[in-house]
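So, here come the structures, one by one.
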Structure P
Amino acid sequence: MHGSGIYVWEDGRRYQGQYENDKKSGLGAYMWTDGRVYYGMWRNGQQHGEGTTVMPNMNMKKSLWEAGKEKAVLELSEAERQEIADFVQSMQTDQQKYLKGRTSSGRRSTNL
């Protein structure tokens, strides 16, 4: 995949954002099955650059990442906090709709 897209794993994990050569690259958001979300920059399939981790209770921590490893904690402005909260809530709503449309076999149901 190259460009923007959404990928949902069978277990419910979700990534939506930019890809380069089938790897997460650029701005994107990854949601774990427990509801945590990383929203930020990616390179070569790993967190790289500025990104914010959002917990299910909407607590947030902005960090600087390098090759998938957290290097420093950064300050998160109120405007950034609100923008990220709005995005994460929208992503969670989309994920709930997707999961409701799946059958017990884990496949998405379709209406033909």
Structure Q
Amino acid sequence: MIHQIDYEEAKISLYDLIEAAINGEKIFIKKNNNFGVQLVPRKLPNLKRKFGSAKGLIEIADDFDAPLDDFHHRDPFDRLIIAQAQVEQLPVIGKDSAFSTYKIQQIW
């Protein structure tokens, strides 16, 4: 059996459409009255992890776990907030005076 399903309907019933395709039915999902995609079942390869397959691809600096001189704040969650504010260039809302030692905009 062939099914032509509108994109919006497919979003609601994707699980059923996948099951139908696995059972041999032809499923076409269209968008704007044009065919967009066809669901085609495929047997997935049995992928097993191979120990050591990333060897040489990852580099870690010798001092990766050394204390950070520019973080004077002991609270790890506050350090996350500060780092995020620096990366995203966002202001931090709070009264903590320790935040003022960092190059971030503090509101309050």
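Can you tell which of P, Q yields 251 when volume of the Cα convex hull per residue in Å³ is derived from it? The correct label is Q. I have 1.00 for FRET efficiency 1/(1 + (r/R0)^6) of positions 53 and 85 (r between Cβ atoms, R0 = 41 Å, to 0.05), calculated from one of the structures P, Q. Which structure is it? Structure of origin is P.
Rule-based calculations on the coordinates, nothing more; no lab input. All figures in this text were calculated on a predicted structure; none of them were measured in a lab. Cβ atoms are built from the backbone, for glycine too; each structure is taken alone.
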